[in-house]
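**Q** There are structures below to look over.
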Structure 1
Amino acid sequence: MNKQLYIYDCLSAKLRASDGNFMTIGSGEKNTFRVKMNTENGGSFAQRDHTCRFFPHGRISSYSLNGVALKQDVVIRPETMYLFVLEGGCFVCWYGNDASRPDFSQYDPATWYLYNPSVEEWYGPYSLPDLPLVAPELPDDVLATFQGLEHCAFYLRDILTVADFAGRQEIIPAMNVPHEHEQQEALRCPCCWEFFTPEDILCIASHPDLLGDSLLGEDAMLRFKPEYRTETGRPVDAKGCICNDYACPHCHGKLPPFFTSTQQHIISLVGVPAAGKSYYLTALVHELENQFPREFGMPFRDADPATNEPLNEMRMRLFNAQTPQEAYIAKTHMQGRLYHKVWRQGVYANMPRPFIYNLNRGADVHSIVLYDNAGEDFQPGQDSMITPGSHHLTVASAILFLFDPTANPGFRQLLQESTDPQLRNCMYRPGRQAMLLAESEMRLRTRLNLPPSEKINVPMAVIIGKSDTWSHLLGPEPLLPATRNGMFMAEHVNVNSTRLRQFIFNIAPHICTNAEAISSNVRYFAASALGESPVEFTDESSGSTLIGPASGEVHPIRVTEPLLWALHNIVPSLIPSSQN
């Protein structure tokens, strides 16, 4: 098989493959890669007779290849990743068979991270022009990498010149350049759920002297409307630094990267306290990250790793623990780290943090926004200006209601012989789950001004959770698979739903009637976040008895099916389906 040379430009995010000719780097317009540098032509890659070499040109005193400073030409060896730095340019070079080349589509050089090997600590995320600001405080051997560039890194010292060149752009009045947010339709903030237009978006200052914001306080960077932009349209702050982050004009919350170019879908997860929402959400994201690439050929990725950090930490706890105590996820509290204070409608409100993940289908990018609400958010009396945590129900693209059968008297009667500790320790009174659905219906009708005779047309999935404890009650016939050969099997979901509805209606009919009073599009699902019964253990710090996952025994069952069905309804073209 013939070998191919690939060069990835870490500044422009462009990938070029050699057709046997020279690929040149320099400031001149005729170069394959045009970068900011002091010479028109800085060097060239040449592929001849199954050998690939780089030749420096002109006045180049040195360049860096995998952290080694060189002056002479060098051989690019097959099947080896090279990180290449030349004045104002940095590149990833790879020469070898096409079948084994890196997946350059996963690279995101807009987001950089630093690693300090002496203390084994990570810092970031940063934009490339930010790196010279933090470099003076770090040792010489610190490494710099970006999202998607796995197991490889530049030396920070090598790319400081690149970062400096990247920051040198002509600054011109903002009104004289096109605004980068060309989409004109209304946008909705994932933090405060308010609408705004692209022209209203604020920039977040980059220079450390611009610390302090009118809404977020003295520890937050200034939010502002840009007066000046670079020649390429990027905004700059009052100190002349390029701004890479944007904020909502209402709450000043940071917006996820590429916010205006994605289609946003808010998915509301509803359930009473101790129903297992945190475990379900954690297992859902973990499984989607594996399922979408394998079954549908689509990446399911963090839209903003810093924002998603609390949920990613729960994933690490659940799927990498050595003991039940390590895997235990504490109950979500309305004052915990999964909530934050948000300026909303004139007051500071306690709001659930959004967790945002991106799905790509060709040029279309979709953002899935998830929340881990405390169950108390949905209780009567909790819906107020300062605790509006459940208001995302009114803006949701889909609603997932997690029903806990271990707390239902009918299920508990049928499962008397089970040894599951959840059946011995009921965390809340019977009837609370039906009350939650009734409360949700009331809030939706009030806020959407719906009369009693109307229903919302938002897809609603009723998830009968902890299925490992009760699935045998369905009988020996297994549920049909929701996916097959890269296709979402919508007709299988409908058959399963009919069977599960009849099953739960015989035990808890009020769950069906309440759910179907809310939405005209309801389906029923069985799922288990853990895959088997948890165990009791003694908390080392408090001495109390807790219930948590058995170490190494987390095998989620059918947790992704409700979301796949919801996405099939929201964006039919996103997931290949048997009904497309």
Structure 2
Amino acid sequence: MATDGFTLYACVHELKALVGGKIDKIQQPDKDIVILHIHAPNTGRVKLMLCIHAENGRIQTVSRNFENPEAAPAFCMLLRKYLIGCRIVSIEQKGLNRIAVFSLSGRNEFFDTVELRLVVELMGRHGNLFLLNGDGTIIDCMRHFSIAENAARICLPNIAYSEPPETEKLDPFTASLEQIEEACCGRMPGKWLIDTFSGVSRLCAEQIVRDGTPEDRIATEIHAVFQALKEHTFAPSVIPGVGVLPFRPKNIDSIPCSSVNEAQDLFYRVRDEQAILTKTRTSLRAVLDHAKKRTEKKLSECMKTIGDEEQIEHDRLCGELLLGVHGIPAGRTSVVVTNYYADPPQQIEIRLDPKFSLQENAQRYFKRYRKNKAARMYALEQVGALTEELDYLKGQLLNVAACSTHEELSEIREELIRERYLRAPSEKRKAPSSSVSRPLHYRSPDGIDIFVGKNNLQNERLLRTSDLNAIWLHAKDTPASHVILCTEKPSRETLYLAAVIAAYHSSVSASENVPIDYTQVRYVKKPSGARPGFVNYFHQHTLYVTPSLEVIAPYRVEENK
């Protein structure tokens, strides 16, 4: 849920403490986020986030650090050019609209004083961030919209800035109790509250007055909330999984906070992490999907080449038969000869190129035969490697889907860099060290630990650190996670549970009677030079189980992070 007018109103009121502050540093860690590092007399050093994301858009101070991209975006470089060294003159909100304006004062390259404005529009998918000069001309904006894309406004550099179209709504801070009663007309708050008053979101409309309030008290409740906000009497709160409110909702569980910034940080931190996780997972999946399609195409071409053996032998036969033919003048397009290699001999027609002689046509058949035979031999050599690569990519796609933390996805990214599916980061920029991720953890009814690797690094780490007598399980002949059962002699029920876990964490989790191979860890070996996660194993036994989340879910152990 993006910030609404009331929440922005409370946020701007809190941010007025930054007036007089100086902008020291600017970051753009994401295409929708700008971070201003401000040193203000009243607050000290503060990081101010300006986020225009369609769903998570807001303005708030943040304490956590953000990772810079390898190359700063062009808009970030422009903001650094104009805004570093500027002081904040004022922070205002346009009515109760989701628009905040930062008035700034700085100096240009000639040390002349210049006035600038930074306009933040939190308008959902139409959100934008504008840098304006003193006369209101757009220096640049984060998102560009031409007349073809947005008939209402043009958002391009060197165009005069125009505010979004105004709506004919009442100002809730000037509305009297009589006006609210007239608009209410005995109805429960809902769409009419959103349509009548500016700054009211769907969440606010639902929480201003809850079900059960007497009809004759509805207008009074609404008026009381409006007046409290007008007088800056805020009671910020978070409804978990729903949103942030500048007032305390009634008859619903909420988390009280000391400030709107604290409430937004509490609510959006998890959403930001999920957004980053989704973005990373999507980018890795796109890389793997592209590599998988390319490998499948290569494998298909190789199989097609291998299947052309009959045509290859036909070219050799035509060349040999043409060498035994004499007296055929040049210019013929075909010739009928006797194939003495067949039993009984039979007449076949051989196509000729009229530009060449009979002998030259024979040599052309031999040349094509040698070329296609060499291609077939090469294809036969490549099939094994391509099949192995395809299994590796399918396994990595399965790993990406199983990962639930940024550290786990970072390990997959590092592996893809080592395997040259991704380009390595610049040497000038030191990659941040990521903490070691942990595998999934289950515990059987008799107290035996069962671990499941969620990526190849975890799989190999489990093999290195597990007892040699522990039981290793893996779905047979298909990409799957490695499963370690931490005992030498498991009970029948525990072994069955581990097998179901192995089947569920495989690429055939939707199938029935999945074969699961199991053996001791000592019999699982990684061949020298093999891809990450690839192993050979022997002395194995096989179980057939049907994957079931209902069976394994009760035994999942939630690790404390």
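**Q** Using Kirkwood radius over Cα pairs in Å for the comparison, can you identify which of 1, 2 gives the largest number?
**A** Sorting by Kirkwood radius over Cα pairs in Å in descending order puts 2 first.
**Q** Another question, then. If we compute distance in nm of label points 7 Å out along Cα→Cβ at positions 79 and 287 for structures 1, 2, which one ends up with the highest value? It would help to have the intermediate numbers written out before the result.
**A** Details: 1: 3.7; 2: 2.6.
Largest calculated value belongs to 1.
**Q** Upon calculation of helix-only ellipticity at 222 nm (-39500 (n - 2.57) for each DSSP H run of 4 or more, over all residues; to 500) from the atomic coordinates, which of the structures 1, 2 produces -5500? Please report the intermediate quantities before stating the final value.
**A** Working: 1: -5500; 2: -12000.
Considering all the candidates, the number was obtained from 1.
**Q** Any idea which of 1, 2 comes out highest on FRET efficiency 1/(1 + (r/R0)^6) of positions 55 and 111 (r between Cβ atoms, R0 = 30 Å, to 0.05)?
**A** 1
**Q** Let me ask something additional. If distance in nm of label points 7 Å out along Cα→Cβ at positions 247 and 271 is calculated from each of 1, 2, which structure is the one that comes out at 2.1?
**A** Of the structures listed, the value fits 2.
**Q** So distance in nm of label points 7 Å out along Cα→Cβ at positions 215 and 279, computed for just one structure, reads 3.7; which one of 1, 2 is that?
**A** Traced to structure 1.
Read-outs: derived from the displayed coordinates by stated rules, not from any lab. Every value quoted in this text rests on a predicted model; they were computed, and no experiment measured them. Cβ atoms are built from the backbone, for glycine too; each structure is taken alone.
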